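Structures are listed in the sections that come next.
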Structure P
Amino acid sequence: MNDALHSLAANAGIETSWQDAFGVHHDVPDTTLRAVLTALGLPCESTSQCSGSLALLASEEQQIPTLVTAYASSAVEIPGTVGRFRIVGPSGEIIDGSAEPSGSGRVRLAPVKLPGDYIVEFNNHEYSLAVAPRRAFTVTDAMTRVGIDIARRPWGLAAQAYAIRQRNDDIMGDFVALSQLAESVARQGAHALAISPLHALFAAEPRHYSPYAPSSRIALNPVYVAELSLRESAPPTDLVDWSTANKRRMTALRNAFIRDEQDPNFVAFEQAASKPIKQHALFEALSAFQVACGGAMDWRNWPTSWRSPYGDMIESVSSELGSEIRFHLYAQYRAAQALASVQSAARTAGMAIGLITDLAVGADPAGSDAWSQQEAMLRGLTIGAPPDALSREGQAWGLTAFSPRGSQHTGHAGFRAVLRAAMEHAGGVRIDHAMGWRRLWVIPDGASSTEGCYLQYPFNDLLRLALLESHRNQAILVAEDLGTVPEGFREDLAERGILGMSVMWFERDGSRFVPPANWRRPTMATTTTHDLPTTAGWWRGADIEWRKRLGLAGDSCEQRQQDRASLWAACTLSGSASGSMPLPDENDAIASAIASHLGSTKAELAVLPIEDALALISQANIPGTTDQHPNWRRMVPGVAESMLDESHVKDRIKALNMRRNSLEE
């Protein structure tokens with residue numbers, strides 16, 4: 001039985017052993033293997049079940065998948081035997097020919113020259129074919145498109161969308177504030193504004209507000225829509241009150257819906273809305289009804305007949321909730337309009353790239369995507385990360401993700417939908433935990449993060465689909481490649497024009513900070529991320545104090561003092577600093593040195609977090625915590641139009657800009 005189980009696991013793409021970031025070998029428990037196989041729809045409780053599941057996988061290998069992917073001008077390979085084929089293009093163009101054997105029960109079709117979606121007719125069946133360009137739309141492409149000398153190395157700012165306000169009495173950020181910030185930073189020479197995820201959360205339960213634990217990665221969060229007609233003054237606050245913000249802004253949207261219900265533009269949006277957006281609106285209506293009646297927002301606890309978006313009962317309920325469903329479609333309409341306006345404002349202000357949105361690695365299993373795409377999603381597992389330098393205890397994120405088998409059976413429709421949503425109104429997208437395209441750390445529900453295993457994904461298919469959407473939307477791709485990175489992964493991305501990430505805290509050689517000129521070139525370079533300390537906070541040791549308070553492992557004060565000296569030495573070497581090392585509480589001095597330091601990187605894009613532009617102490621999120629730390633709630637001081645206008649801030653940004661523009665090849 002043990003051999004059969006392990007053989008099945010290996011054939012299903014489950015790695016039965018792993019090595020942690022510290023070089024220690026681990027074997028995956030059989031209980032974990034069974035849980036993951038069950039989640040993949042592969043029975044494994046006995047030797048005969050394992051044999052049957054192995055036979056099923058072997059049979060699937062010989063079948064043409066629902067969606068085939070290929071590169072432009074390269075032969076298309078599919079399972080099968082020789083025979084005639086026809087490829088039909090999006091404009092009706094036709095390629096006819098005979099399939100040629102390519103070995104191992106596969107055949108080769110003629111290459112397709114142009115990227116796009118095609119239909120393959122072969123052996124009396126039709127299959128979808130997605131043809132990708134060989135490289136993504138790149139930073140150089142973006143600069144060239146608007147006639148900017150590619151010798152000018154672009155830079156940008158990063159901000160948490162909820163943290164940027166229009167006015168001092170706003171209780172959270174909105175799309176108008178993002179437009180104002182984009183225009184402000186563009187005036188100082190920036191070509192990009194990277195923002196936190198804008199995914200839809202739970203309108204019926206606003207206490208679930210982590211942008212990285214969304215209900216849907218396809219729909220938008222309408223709480224970012226600014227509705228000025230319902231403004232209520234409030235005392236300035238340093239923390240977002242998500243519940244109050246949700247109540248006020250959704251009320252404002254409901255009032256606007258009454259006004260605009262028959263607006264031709266909304267009606268056109270409603271008629272053209274994609275199936276996932278319509279299903280999200282239905283989910284929101286059902287969820288609101290359940291919560292209002294004392295039930296659960298989690299669809300897994302709904303009445304049995306409601307636990308699927310299909311069926312007679314859902315059709316009946318949908319009819320009764322028709323107006324509420326239309327309201328949630330209207331909320332999506334307004335959010336899409338507003339987000340498009342932000343990107344338009346950024347580009348009009350002179351940005352070559354504009355917005356870089358953020359695509360979360362997974363979704364809340366209680367949410368809209370998990371409800372509407374059950375065939376494609378993992379159930380009974382959470383995704384996370386094994387122990388590494390960032391989290392020595394490992395991480396379990398409480399999120400679900402696409403199942404490799406389920407996603408393939410649906411033609412990767414959900415994966416394509418989240419990519420399109422992320423790029424539709426942006427000039428780029430950051431892919432959170434991009435290693436998930438090759439493998440994900442999955443953990444059985446209720447198990448510890450160390451009891452997980454790596455589950456392999458169809459990397460080549462997912463990569464080609466991402467390249468195709470990048471090409472269509474003229475959007476750059478940034479892969480968050482931090483943590484335990486599979487061998488060759490970064491090289492594969494770089495070959496295809498996808499940027500990795502260089503984060504200052506991780507760019508070290510032993511105790512020495514690596515000079516920015518030696519950071520990887522095909523990356524988006526930055527000083528820090530939302531999960532890490534700000535520069536001023538790290539310099540002061542604020543992160544050490546927080547981690548002590550929370551009982552989390554971290555650096556000692558003695559180690560930090562040594563690291564400060566090492567970082568200051570690196571700044572001196574890069575020409576970004578001189579003289580005596582600043583004291584721990586000299587926020588502005590270290591922030592200015594580090595901004596200039598970042599500017600000296602030869603990375604294709606440099607992005608300065610707004611917390612470091614303003615020399616702020618507090619970080620956005622501490623991984624491994626929920627309400628013990630004010631995660632995803634901290635507001636940035638000042639207002640969007642003018643927060644970068646103070647002389648010391650402008651000087652800091654000017655130094656970054658000048659260093660980027662003076663770099664030599």
Structure Q
Amino acid sequence: MDLKGIDLNTLHSREWLLTNGIGGYASSTLSGCNTRRYQGLLIASDEPPTARRVVVSKVEETIVSMVGGTMDLATNQYAGAIHPMGYEHLTYFERKPLPRFVYEFAGGRLDKTVFMVQGSNTTVIEYVNTGTAKYELQINVLLADRDYHSLLTNDSAYDFRTVHTGSFQKIYSHEGGAPIFVAHGKGTWTNRCFWYRNFEYQQERDRGFDYHEDAYNPGMISVSLDAGEAAYIILTTDEKYVSFSGEALKEDALRHISAVRKWGDNVFLNDLAEAADQFIVDRRSTASKSIIAGYHWFTDWGRDTMISMRGICIAQGDKDTARSIINTFLKYLDRGMLPNRFPDGDGALDYNTIDATLWLFVVCHDFFEKFNDESFVKEVYPHLSAVIEAHLAGTRYDIHVTDEGLLYGGEGLAQLTWMDARIGDHVVTPRHGCPVEVNMLWYNALKIHEAFSEIANGKAYSKLIRSFEKQFKAAYLNEDGYLNDVVIPCAAPDRTIRPNQIYAVSLPYAVLNKTEQKKITAFVQAHLLTDYGLRTLNTEHPDFKPRYEGDSWHRDNAYHQGTVWPFLIGEFFAAYLKVNNSTAKSRKQVMLWMEPLREHFYGDVCIHGISEIFDGLDPREGRGTIHQAWSVSALLKVLIEMEALAAPRPLIRKPGSPIFSVESDVI
């Protein structure tokens with residue numbers, strides 16, 4: 001990516017992200033200026049994948065050259081000023097295989113590559129003199145060592161005591177704190193003991209939060225680099241890595257990436273697979289795998305995990321990871337419910353969800369369809385039976401089956417569906433009752449359980465299924481040809497036009513006939529489809545919010561009132577392909593619809609990432625988290641399924657072209 005002539009605002013708005021497989025990460029902007037409290041070169045996860053803290057905020061490089069003198073490569077935002085303006089030396093960036101920045105200056109050039117060690121809170125930076133003249137590189141390390149939700153100010157409790165041990169430094173930010181290690185195979189360390197004050201974080205300011213922070217510079221590494229020579233610094237909370245070779249750690253990082261990229265010459269699919277790998281983490285409390293919902297600030301959520309693993313794990317054939325994740329959540333099945341959220345720290349699990357548990361059935365269906373493992377079915381079957389029995393008996397939040405056979409849920413201020421925005425006592429999208437997608441998930445749970453009963457020799461709920469099938473259309477299908485969003489028996493239905501009705505087509509089992517499914521899909525296309533996903537509300541509705549912006553109150557009010565969600569486009573694609581029998585023509589159309597998200601993936605917000613949401617009106621720039629698991633999963637699942645339809649015919653593309661040619665019948 002050529003960055004010559006790119007303005008600073010654009011460089012600020014493009015971000016990169018690396019992860020370590022245990023919840024930690026490294027991330028910043030292309031300019032090198034942190035614009036969020038969540039950015040930094042080393043965000044460690046102390047209780048994987050939670051308890052994150054910003055350990056190393058950034059490093060700042062200075063070149064001392066016989067030709068050009070002293071030149072700063074760093075960029076910072078202060079009140080009313082950018083200082084220094086190192087972005088002016090930045091000429092090139094590439095994201096793969098690892099984030100690499102190229103700086104050019106009078107008399108020389110420097111390549112900087114950043115990577116992380118899998119399974120460890122360790123970030124490594126490689127510097128290579130790719131010019132023709134020798135120069136000195138000075139690297140100032142800036143530390144924060146604070147919870148990643150908070151901000152650091154010059155605090156007397158933080159003294160950053162440094163213990164010098166030859167080629168690495170052992171630094172304690174405060175009494176009783178865990179040590180931070182800064183290792184350098186070359187060069188010398190000079191104590192600085194200096195506070196940088198009042199960095200400004202633009203994204204925090206725009207989101208209505210505190211946006212000033214200090215950082216501490218314990219010292220500077222100085223290294224002389226001849227032309228072609230490389231140097232490494234290792235930033236870690238794990239002392240064993242201070243003695244590792246930077247070259248060897250880089251080789252390990254590249255091997256990990258290579259193992260993930262298993263889709264032959266399909267560039268986009270490989271890049272999505274690599275992006276998806278960033279969400280898979282180890283959960284220490286269960287000694288198993290889980291999925292981070294989104295970066296930077298989400299942890300592993302039940303609903304998001306169930307939906308995301310369909311594309312991230314199962315569709316990709318990663319049986320072991322999928323099985324491990326299912327085990328993770330089955331361990332916490334309680335009163336027939338999966339937890340919605342694992343909290344940071346030692347807090348109690350949250351079970352405030354009606355749909356996460358039902359998605360478990362769909363995940364198990366996908367798992368069996370992919371791997372044809374009857375032993376798996378027999379193992380999970382008792383758990384699935386217990387879930388249905390708990391829902392029939394009634395469980396938390398007044399979740400129960402009505403006399404009509406529909407699944408009802410909701411009480412008080414609890415928000416149980418994925419449209420869960422709440423501001424204090426104000427519920428933005430109240431959906432107590434029988435939401436349409438919840439009931440389609442309930443129906444699929446019953447049907448999947450029925451199919452599994454044949455394998456596990458168990459009891460099916462055939463009478464309940466027949467009752468549901470008789471009631472559904474009367475309750476949800478209105479005279480205008482679309483589905484009501486929420487139904488409450490003996491009350492007027494909520495006829496709001498929302499995307500949740502698409503699940504009546506996209507899920508494995510459908511109640512509606514083919515003609516009705518086509519009408520629903522066409523209706524959603526006409527009223528809710530955008531280039532980047534489905535709107536959560538049609539634009540004509542009086543509550544429609546065209547922009548997701550402002551402080552947290554305004555953003556939460558817009559979250560499900562028109563805001564576009566990319567993950568929903570995967571359900572729309574699945575529905576569209578289903579009602580069109582996955583013909584070559586329909587697959588071409590899906591690829592055309594997907595192109596804006598492909599461009600977003602490569603060039604906007606998070607380079608090689610897909611945002612959580614977009615504005616409801618004229619969506620262009622990603623909002624919310626910069627890299628969301630179910631956004632990536634949605635595209636992965638659809639692309640892999642279309643690849644399977646095209647096999648064994650090869651894909652033929654020119655370098656740099658879209659992954660499929662729209663004119664070709666080979667999809």
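No lab work stands behind these numbers, since they all come straight from the coordinates. None of the values given here were measured: they were computed from a predicted structure. Cβ atoms are built from the backbone, for glycine too; each structure is taken alone.
Which of P, Q yields 24.4 for mean count of other Cβ atoms within 10 Å over residues 31-38, as computed?
The read-out comes from structure Q.
For structures P, Q, which has the highest computed value of mean count of other Cβ atoms within 10 Å over residues 63-70?
Greatest value across P, Q: structure P.
Which structure, out of P, Q, was Kirkwood radius over Cα pairs in Å, for residues 199-278 alone derived from, given a value of 14.2?
P
From P, Q, which structure was relative contact order in percent (Cα under 8 Å, 6 or more apart) = 11 calculated on?
It was calculated from structure Q.
I have 24.4 for mean count of other Cβ atoms within 10 Å over residues 311-318, calculated from one of the structures P, Q. Which structure is it?
Going label by label, the one that fits is Q.
For the read-out Rg/Rh (Cα atoms, Kirkwood Rh), for residues 127-174 alone, a value of 1.25 was computed from one structure; give its label from P, Q.
P
A value of 4.3 was derived for distance in nm of label points 7 Å out along Cα→Cβ at positions 247 and 415; which structure in P, Q was it taken from?
Matching structure: P.
Computing semi-axes √(5λ) of the Cα gyration tensor in Å, for residues 383-630 alone gives 30, 23, 18 for which of P, Q?
Considering all the candidates, the number was obtained from Q.
When FRET efficiency 1/(1 + (r/R0)^6) of positions 23 and 95 (r between Cβ atoms, R0 = 25 Å, to 0.05) is compared over structures P, Q, which one is greatest?
Q
Work out which structure the value 39, 31, 27 belongs to, where semi-axes √(5λ) of the Cα gyration tensor in Å was derived from one of P, Q.
The read-out comes from structure P.
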